[in-house]
Structures are given as C-alpha cells and as structure tokens.
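Enquirer: Scrolling down, you'll hit the structures one after another.
Nothing in this text is a laboratory measurement; each read-out follows from the coordinates by a stated rule. Since the structure is predicted, the reported quantities are computational estimates derived from the model, not experimental observations. Cβ atoms are built from the backbone, for glycine too; each structure is taken alone.
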Structure I
Amino acid sequence: MNPQIKIAIADDHPIAVNGIQMMLSAQPAMEIVATYTTGKALLEGLMQQQPDVLLLDILFPDYSGNELAAMISKQYPGVRMVVLTSLDAPTMVKSMLHHGCLAYLLKGTDQPTLIKAIQSAYRGVEFIEPSLKEHLMLSVLKPQKNGSTVPYTLTNREDEVLQLIVMGDTTQQIADKLSISARTAETHRLALLKKLYAKNSAELVGIALRLGLAK
C-alpha cells in the first residue's frame, strides 16, 4: 500500500482552499493536515508540523511567495513545495523554482493535473503546468535575426531605468537623470513591461521587488 501523502495548503483565499480540499477529499493516499491564510501562520505552523507537500500561493498580505519559499527550502528541505497561483509570468515561474519549489500550477487547473503535480513533487520530480511550458521556454530564449537564440536578460540601460522606476521617478525624471530623451526613456519602460510581463509600472515595481531585481 502506498504511503499517505500529508498535504498543507497556504492560501489567503478561503474559496481557493475549499476548492482544493474538495478536489483532494476523495484521494485515499492524500491527507490535508493543515491550512494557512498568512505567511506568518504558515511559518509558525511549520515549526510544529511539516507536511510532505505544501501547496503554496504566491501573494500574501505579509510575505511574498519568494520569501516564503526561500525560508522553507532552507529550514525544512524535506517539505516539497507546489506553487498554486494565478500568476503566469515566466519570470515568476523561474524565480519560484529557483527558490526550491518543485512544481508550478495555475489556479483553475483540473483535478488530474493537481494530483499529478503533488505526486511528482512528493517523489522529488519537477512538474510545470503543461500550458505554461511553451510560454516559459519562449521567455528564456530570445530569437535573433540569424535564427539563433540568446538568454533573455535586461540590458544595462534597462536595468538603470528599472531602478529609477522602482524609486518612483517619472519618465521625464528618468530621462533627465540618464541624459536621454523622454521618448527613449519611455521605450525602455515599455521594453521592461514586455520582458517582465507586467501590465503597468506599478505591477512592474511589484515584480521587480519580488524577483530581487530592485537594488
């Protein structure tokens, strides 16, 4: 008989927690042993009991998913983390995997995929939502005119612009500080939005902070 997988859920949305519980309720080889709605509660709970698999959302009022994943992977290496979130930005997927998560799923995933991800993580095998795989690969490789590919990274100028955006500077202020035109500054801003999959500057700042890009 297969061992029962002990699962904890960390998500600040009760509806999401209830949905996960319903999806896993009929699985005899899986048991939900704890649920947490804040990062603080999760960290305190792990001090008392460590699950085999932790279903972890990314956005909490008090901690970011990156912060939690980094701390948990360091303090409790035996806990297998499965990200379950609504954020599909490739940069976030890569960041969470870098911080020790073994699987990445989107909320709304079907029951078979959720179960497969949990089982894979329990065995120590990486699992990424199928719909995210191609999106992720396209973000890692940037096509060139000759058909070759290179890593998709920020240029030095884009990094300078990003730091000023994080500081709250306007496009004109950025242009003045970097001795470039406002139009060029705006071009760099738009490039950053595209590369980091942000909808606006506020979201860009949030992503930069979560990914550790802000200096």
Structure II
Amino acid sequence: MTGKWIDISQPLHNGIAEWPGDTPFSYEVKFLKADTGSANIGMMATSTHTGTHIDAPFHYDDEGLKVDELPIDIYIGKARIIDVTGLDSVGRSDLELHDFGGAERILLKTGSRPNPDVFPETYTVMRTDIGPLLKERGVKLLGIDAPSVDPEPSKTLDAHHSLNDNGVFILENIVLDSIEPGDYELIALPLPIKGGDGSPVRAVVRKWEA
C-alpha cells in the first residue's frame, strides 16, 4: 500500500458544534510549564459524540456492545467512498445500483454539513431499508459526513437500530469535502473507553492500491 494519508477528521477545538443540548468540547492548558517547572498539562471535557466519532450499540441499546467490546478490525481496512450529494435521505434504492467492490466499509459523501462549527438545521439521514442492503453486501461499517444517521429530533433512532440489527457499525462526522469517490484504506480507531457509548476517533484514509 502506498500513497499519502489524508485526515478526514473534524479538528476538536473550542467552538466546534455539539449535538443540541450535549456537553460542548472544551480544552485548556490547566497547568503551565512555567508553574509546574516541567510540563504543560491540558484538561479536556467533551461529549463522546462531538466531532468525528463512532457510535457503540450501547449508545442506543442498553444491551448493546460498549466501546471497549467492539472488534477493532471493523475500523481498519478497505473502504469505498460513494457520493450521494444532494439526497435528503439514503436507502436501498439509492445504493443498490452502486458497486461496492467488495468493500466492508462504505463511506457516504453527502455534503450536508459544510461547517463543523455550526450544527446543521437539516442533513442527509439514512432510511431503515439501508441496513438489510448493507448486510447483503457484506458491509460492516457505514461512515457518513453528517452528525447522525437519524434526524436530530428522532427518539426512536430507527436507522441506528436498522444498522445494528444487520451487523453494521456507525462512524459519523467524517470530512469528505475534498475526497474523490473510490477505494481507500481507512483507519478510524476508537479510544478504549471502558463501558463507553461512543468515542472520538482520528479518521484517516489513503488511496487503495490492490
């Protein structure tokens, strides 16, 4: 494998938009080297779903897997980026004519979140018939460049459950604005948060060369 790694993560910074009502991200240097005599030491607070992150099934299912129980190999390997820009929602009919090329990870470029510092009024969501299609194609991970696979007001989180019921894990808030559709190697590892419902990730891709 050759090629340059491309960061597709939202940089975490004070002012990045959080999910409405959730814990905002904050970082500060709590102790200065001038005061400690040896090092600067930072302090961070955040929701586990701010910026680029994965959802563990426990996020929406009390009996679901937690972050530290997730199979790591899900988040490393061949991914195909598919451009679905302009669609309000994505389901079976939008994807079934696309060749997945045997990729077990599908990343959808929706273009519906242009500014990570502003929570979008609307964004592209997933329909519930997407889960069965992805399972039929052997897909294990769905990544999107929007804050959720479900609409912000949803309490039932139907798309989350459809994906989980079909063995598909979720990666949200990736940045694909400048990335062309095609095959890539993906690394998007969650932190090993014991009992966690989600985790920020540093997601990177590089062109896949067979």
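Enquirer: Taking 14 as the value of relative contact order in percent (Cα under 8 Å, 6 or more apart) derived from one of the structures shown (I, II), identify that structure. Numbers along the way, then the final one.
Expert: On the way: I: 14; II: 30.
Derived from the structure labelled I.
Enquirer: May I pose another question? For structures I, II, which has the highest computed value of mean count of other Cβ atoms within 10 Å over residues 39-46?
Expert: Details: I: 18.0; II: 11.4.
With respect to mean count of other Cβ atoms within 10 Å over residues 39-46, the highest-scoring structure among I, II is I.
Enquirer: One of I, II was used to calculate Cα extents along the principal axes in Å, giving 67, 41, 29; which?
Expert: Working: I: 67, 41, 29; II: 61, 43, 33.
Only structure I yields this read-out.
Enquirer: Matching task: -15000 is the computed value of helix-only ellipticity at 222 nm (-39500 (n - 2.57) for each DSSP H run of 4 or more, over all residues; to 500). Pick the structure from I, II.
Expert: Values: I: -15000; II: -2500.
Source structure: I.
Enquirer: Additional query: Using distance in nm of label points 7 Å out along Cα→Cβ at positions 87 and 103 for the comparison, can you identify which of I, II gives the largest number?
Expert: Comparing I, II by distance in nm of label points 7 Å out along Cα→Cβ at positions 87 and 103, the maximum is at I.
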